[in-house]
Every structure is written in C-alpha cells, then in structure tokens.
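Just so you know, all these numbers are worked out from the coordinates, no wet-lab data involved. The shown structure was predicted, so the numbers you read here are calculated from the model rather than taken from an experiment.
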Structure 1
Amino acid sequence: MRVRTLGYAAAAGLATFLVVFVAVSELLLPYLEFSVLVGLPAGIGAGVLIAAVVLVQFGRNADGTPQPLALGLGTFGVTFLTVLVVALVLLRAGVIGSIVSATGIGIVGGLVVGIRARREKPPTG
C-alpha cells in the first residue's frame, strides 16, 4: 500500500467525520441537549466507511490507476482539509462558515477530479 493511498484515505475519512459530526450535532441541537453524543458516533461511522471505500477502491483498475470514486473522495478530503485550515488559521473565519465553505469547495473539487478521471481513457500501447 502506498503512502498516497493512505493519505487520501485518511483525508477523506477525517473530512467526512468532521462534516457529518458538525451537521448531525447542529441539526439535533434544538431537540437534544447533548446532540454531540449522537453526532460523534455518526461522524466516526461515516468517516471509517469512506476511508475504507478509498482504501479498497484506490488501486482497483487493471492498470493500477485509482477508481474515479476513490480518487474523487480522496480529493474531496484533501481539498476540504486545506480550505478548512486556510479559512480558520489564515482568514480567521468562524468555524461553521469555514466548514460550510470547505465542504462546498471540497465537493466541487472532488466532483471535477472524479468526473475527469472517469472520462479519461487509459493509454493504449
């Protein structure tokens, strides 16, 4: 297993954990006093699931290239974490605003890379 594969899986898992954790906790906040206790396991489960998908699918093509789904999810994770750190540390934006903007930009980045990888034809010869 290559470092690139592990990095993409870790980034995708961590990004998914953060998005699901914050979303579930915030959505349940008006109804549950300790909504974090529901958001935490939901985020962990989603993060582990996405990390496993990236690990299993990353080198599945016959020529060793990553599957478009795994590449898109990994790119989402890397993009999300990069934008989140830049927004929080350099721009000093709020946590919710940073997560929302990082999610949007990460989704666009993951979709672009995934669609592009799907349309590319493997080299012949």
Structure 2
Amino acid sequence: MDNQPKNASDLKGRSGITRLINATKYSKQGLVAGWKSEEALRQEIILACVMVPTSVFLPIDYLEKIFLIASVFIVLVTEVLNSAIEAVVDRFGTEIHPLSGKAKDLGSLAVLLALILCAIVWVSILVHNFL
C-alpha cells in the first residue's frame, strides 16, 4: 500500500517529528529545484559560499560579522521568494497579463533592494574597519 499523499489536504494535521521531517524534505526539494532552474539563485549561493566564510575570518566585531552574514542571507531569502512568486504566476498561464507582470516586477525589485542593502552593509563595515 502506498503511503504517499493524494492531495494537499492529506498533508494537513501532521505534527511533531513527522512535520519536522516533512518540512526538511520539502526545503531540500526547494533547494534542489531552485539550484536546477534559477541561474540567479545559483550565483547568489556561490557568492554566499565565499562571503559568509570571508565574514567569519575578517578581523571585525562579532556584531559586524552577524550583519554581514545576515545581509547575505536576506538576499538568498528574497531570491527564493521571488522565484516562488514567479513559479506561482507561471502556474496560472504564460499569457501576458498586467498583474502577472506587476507581481514579477515587484519580486525583482525586492531582490534588487536586498542586493543594495547587502552592498551597503558590506561597504560600510569594510570601509569603517579598513580605511
């Protein structure tokens, strides 16, 4: 007998360790899907793999390290949410619609703002400590 859920409502009501295991599995699936289909996410993950260790080894205050790392993760979170918005919009059709364009444009703006914030944080901390 197959224990796979038949529809989304079959996933409701799970709790405890089962919910945690399922959530972890879904997150892994999201990471794999994002890595395979989203060039921007791949680039940002690669940059994060450089920037996070760099921030750890910089001779700066603990709080500054946290700000550097957090700013990188804000970019990743925003990119993932933007990709999710795009997937949902595309799920409903590929025809051009003003609301679809607006949703995608706003998601793109959110990523741009996160990237600007990350740049401001990194430049400010590096200039403050090394210039």
Structure 3
Amino acid sequence: MLRPGAWYTAVSVPAEVVHAACEAASPEDCAPVLASLLDGPVFYGPVGFRQEGGYTALLPSAASDWREPSVVVLPARAELLVPAPEVLAPCGEGPWWVIPPDRHMRLCTPARLKGIVRRGRERIAAGGEPS
C-alpha cells in the first residue's frame, strides 16, 4: 500500500477509455502502446471501476487538482494498492505494472495522460471500438 501525498498523486482511468485510446482490446495489448505514450509508472487493476478494470498512473502531486471526466484523482493520504515491483504481467485478481517505476522514480507527465483520456473519450463518443 502507498499513500499519495506531497511527492505524487494517483489518477485512475477506466480500462474502456484507455483501450479506446490505444485501439486495443486488453491490458496486455495496451501495454506497449502506453509505454510509447507515457513517461512514468502505470499499473492495471482488473477489479477497479465497478469491476471493469482500470489503469492508475502516478503523476506529480501538482496534478492533484486535475479535473477531467472519466478519471478519479485519489485524495492525498488515500490507501493505494500497488503491485509488487516484480509483478509485470497479469497475476490473478491483483494489479500489475504496465509501465513499472524506474530507479529514478520518474512520474507521468499530466498532459500526456490527459491526451490519452481525451482520445479515448472521443473514440468512445464516435462509436470507436478497440480492435
């Protein structure tokens, strides 16, 4: 368990939105696309968002006031279940790292994540389905 706070915040996005943005049907298919688009740690949890799954990105704490439809910004001091560092693939019902943290603990750039969310929402609104 980690708690967002002074150093970082956590933003969760429904799998449907990320999959639409990446034009992918599964977290495994999304992983390489997300790795090319984002520059910080992201994990997938299969039971988030009404049991539909979701992605959680770690961003600088300055992004904690981010307001964007389809996302949840975890409040400071919330308990966040994160995967163990070595869990890099689906493992039961637990979360796994799609983009693991690096040794420098770089965080995702908020603008990049916003771009993914907006693209996903636009594709869903236009009737776009993951391939």
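Name the one structure among 1, 2, 3 that Cα extents along the principal axes in Å, for residues 66-113 alone of 31, 26, 21 was derived from.
It was calculated from structure 3.
Have a look at 1, 2, 3 and say which one yields -0.22, -1.32 for log10 I(q)/I(0) by the Debye sum over Cα atoms at q = 0.09, 0.21 Å⁻¹, as calculated.
Structure 3 accounts for this read-out.
Which one of 1, 2, 3 has helix-only ellipticity at 222 nm (-39500 (n - 2.57) for each DSSP H run of 4 or more, over all residues; to 500), as calculated from the coordinates, equal to -28500?
Checking each candidate, the match is 2.
Comparing relative contact order in percent (Cα under 8 Å, 6 or more apart) across 1, 2, 3, which is largest?
Greatest value across 1, 2, 3: structure 3.
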